[in-house]
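Participant: Read through the structures below before going on.
Bear in mind these aren't lab numbers, they're just calculated from the coordinates by the rules spelled out. This structure is a prediction, so every number in the text was calculated from the model and none was measured. Cβ atoms are built from the backbone, for glycine too; each structure is taken alone.
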Structure 1
Amino acid sequence: MPLLTKLTCAWMIGIIISDYKYQTIASCLMLVVGLVFCVKKKYLPLLCAVVSIAGMLRMQYAQQAVPYQPFPPAQWYTISDNRTNWQAQKITAFAQDGQGLLVTLPLNPPHYPGESLLLSGHAQRLTSTHAPYQAQMDRRHVYVMLNKPVVHAVIPSQPWRIALEHWRTQSQHKLQQLFIEPLSSVVIGMLIGLNGDVSETTAQSFRQTGTSHILVISGWNISIVAVVCMQITARLQGRPWLRAGVVIAAIVVYVLATGASAAVVRAGVMGVAVVIGKTLDRPRNAWNILALAAWAMSMYDPSVLWDLGFQLSSLATLGLIAFSSPIDTWLEQSPFAHPTLAWGREGLAATLAAQMTTWPIMLCRLGTPSPWSILANIIITPVVPFAMATGTLTLVCAWMVPVLAPITTWVAYPAFQWIIVGSQVLATWPAPTRVIIDNPWLEWLGHASWVGCILFLYWQKQQNILSVGTHIDDDPIK
């Protein structure tokens, strides 16, 4: 395992220890262990111990930075997140001191992240019977739920962010004019991250078939943005850093324009790292790139480690890195080795690899997936890159060359129709009731199982290397 990945694991372990309030005992223990290895002149364990203690201190500072304070009669709050659905705007906003609140406002007038609202109302301490949700809100310093809210004034505190949100809204309107329902809501969710318009029937079919991840922004979107920008800036090959700067700027703008959720930021950081590594002509290690994204995001906000979107996207990416190649090798010994099934083997390997690391979360928090989820992903996933590429082309044409947009809409239509109809058909197949086993110990045991699989694969690889080296040493011709 690369050094950066090991240090990132030590950093995140320190954050988790601090969250459980065991930092004093753990720090003393790590200092003792670190000193022992320092005397033995084994400096990697010492470095890991120091990094882990640094993670504890970062989490401890984040937890103590914003204590709970009673809600004043009226106060300015800046919107950080607005999840609008058919009924209302569900807003998360933060005061200048960092204390947050949850408030539900009518659909009109619309509000955007980056606006500051002067709010008053009946405040109550946010409490939940679901312990993980309560802990997550406390980590983010969201302490208050505001009932009967009154908005006294609105000012644009972050004009650039409001401009990006206006772009998203206008893009939504343009796509709604080009695609009919339910295609338009699915296209909007996949391209610009606004999935509040997806009907409950459509969303339920995606949930039942285990393909809900298709409706959210993912690394595929970042890849498409990067590839398109690389093609557009092909004439700048003689000026690699200018070309890299354009691509990185496009990735940053796209991440911000699509709402900058934790999963999108993670994909964006990895995309920027890949672009910089390619420009420097350095070998790019997928483990290190993922570790860099996790370290950078948890350094800025340690509570991101408990964000469900970040967990699912990061673990799915980790599964692809660790298991896709062994699973593909295994499938080559199965009927999927036949050339006519090559298209399905790649999708099946990716699906199984992602599920190897995400199944504990799915089982303990989101519910057991449909038995048809693997089949659904095999059928639908290969079409997603083409759908996103043609959908992105349609959105670009809608802004720049509106006369061509209807043509590109017809090009994109079959792929999106395939995705929707495929999920709807498979959702009608008989399946057992979804079960959620809300047991944190079972979830930890599940995570330990795939970590053990990774360690076994690593040990097996090392044994193969040693075996090859032994055969070379014993070669009499050498």
Structure 2
Amino acid sequence: MKRITSVALLLTIVSMTAMAGGLLHNTNQHIAFMRMMARGASHEIDAVYTNPAGLAFMDHDGWTLSLNIQSATQSRDALTTFALFPEADHTRLYKGKASAPVIPSLYGAYKKNRWTFSGFFGFTGGGGKCNFDSGLPVFDASIMAGFYAQTAALKMAMAENPLVAPVLADPRVAGLLPLTADKYDINSSMRGRQYIYGLQLGATYKILDWMSAYVGGRMNYFDGNYSGFVKVMPKPEMAATVQQIAMSYPALAPTLSGLMNQNGEMANIELDCNQTGWGVTPIIGLDLVWKGFTLAAKYEFKTNLNIENDTKKATAEPAAFEAALDDYKHGVNTPSDLPAVFYAALGYEFIPKKLRATVEYHYYDDKHAEMAHDKQKHLRHGTHEVLAGVEWDINKTFTVSAGAQNTDYGLSDAYQTHTSFSCDSYSIGFGGAVNLSEKVKLNVGYFWTTYKDYDRSETDYFGTTLPGKDTYSRTNKVFGAGIDFKF
């Protein structure tokens, strides 16, 4: 099993965000973002998250509240080619499905003269659940390569031993060694859940009639669960052949018995691990307004976040697999920092109170946010996002808007894994708002993300010594509705 244990069999299914934003952030917290994308110059209630300094320029003194509900679906597929896959073209499609059917967010702001106090609650990271019901390529390839290498070595050792070499002439032995993937079945399923709950509080002050500033913070609570299993069972004909060879050649019985345990399993790995952790994000912001222009900026400092395991089950048989579970043993802490983020936006009202547009830039300093096994060092650069959006008030009742976002993660082959891969993308959003009254606004929005497939290949595929290739692909669709209240 040496070849199998040389591969890091990462059993966690990291539910990467099914929403917009960087590698670890969800930025579409309000429906207004979904329908316009670029909201960094907003002076409405969604500015609590997107432009908190801009709350000083809200058009309503008193309370403003907002409740938003979104529903997201995403697929994460890997098309893998590996030499030991028994298919004719040695290629398999592994399908992963992520879902977050209900994603709520709640906003509140109280404005009085030059002061505005605000709060926000939502899922600021994670994105829901992800299921790989047919397992992952890294497991199948590692197991196949492991059994093949182990039994090929056994066959070579037998050939070099003059006392045992004649046994190889037996068709049953020659047909069994080395073990190929058509002789056994791999049954695996991986599931993951990951949410980061964010509670933000802060204060905005209008320093001058054209300038305001914000100071606040967000408490982030991480809650995740990773569970799954990998079981390898010999096909009935293989099990029968092993038994026949052991009876015919008693000297080989101890060696052959090592291929299966007393339950007839060749391998059995099980994991059920909960993870929790928390960290605080300090936030500052600035907003400038002049002759129809709005220039806004926000900076979120890096959040030191460690997640701790509460492991219900982490078992592996044979023992050679146990090292692969070290990261998920009970009580182990893993770094999962949220990176510092800089947001800047420029908005302009082409027609006052009628037609406005915004362009925006986000930078996520991912390379300085510590990840498990220093994974961040493999990124080529931090995440860059460019956004643009336009909004038109048709009349006093109806508003329509649309926008786009482009995301560049700075990915590399060394960063990507089957359990956690990303793809550069662009998103398109559109929707509208209806003023049901002077105090109540209904927002609806929809956006989808188009991802660029990521091709990854290596001559030593995840430590198997054999070549392999992956094509990672993703899809993402989000629909939402929300309501804003003023009183």
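Participant: Match the computed value 0.00 of FRET efficiency 1/(1 + (r/R0)^6) of positions 173 and 213 (r between Cβ atoms, R0 = 41 Å, to 0.05) to one of the structures 1, 2, and report its label.
Facilitator: Computed on structure 2.
Participant: Further question: Identify the structure, out of 1, 2, from whose coordinates mean count of other Cβ atoms within 10 Å over residues 181-188 was calculated to give 21.6. Please list the in-between numbers first.
Facilitator: Values: 1: 21.6; 2: 16.2.
Among 1, 2, the structure yielding 21.6 for mean count of other Cβ atoms within 10 Å over residues 181-188 is 1.
Participant: Further question: Of the structures labelled 1, 2, which one yields 27.6 when mean count of other Cβ atoms within 10 Å over residues 37-44 is computed from its coordinates?
Facilitator: Numbers: 1: 11.1; 2: 27.6.
Label of the source structure: 2.
Participant: Tell me which of 1, 2 gives 20 when you compute relative contact order in percent (Cα under 8 Å, 6 or more apart). Intermediate results must be reported in sequence, preceding the final value.
Facilitator: On the way: 1: 12; 2: 20.
It traces back to 2.
Participant: Computing FRET efficiency 1/(1 + (r/R0)^6) of positions 157 and 357 (r between Cβ atoms, R0 = 35 Å, to 0.05) gives 0.35 for which of 1, 2?
Facilitator: Computed on structure 1.
Participant: For which of the structures 1, 2 does the calculation of mean count of other Cβ atoms within 10 Å over residues 149-156 return 16.9?
Facilitator: 2
Participant: A value of -3500 was derived for helix-only ellipticity at 222 nm (-39500 (n - 2.57) for each DSSP H run of 4 or more, over all residues; to 500); which structure in 1, 2 was it taken from? Show your work: numbers first, answer last.
Facilitator: On the way: 1: -21000; 2: -3500.
Comparing all candidates, it corresponds to 2.
Participant: While we're looking at this one, here's another question. Identify the structure, out of 1, 2, from whose coordinates log10 I(q)/I(0) by the Debye sum over Cα atoms at q = 0.07, 0.08, 0.13 Å⁻¹ was calculated to give -0.43, -0.57, -1.52.
Facilitator: The structure behind it is 1.
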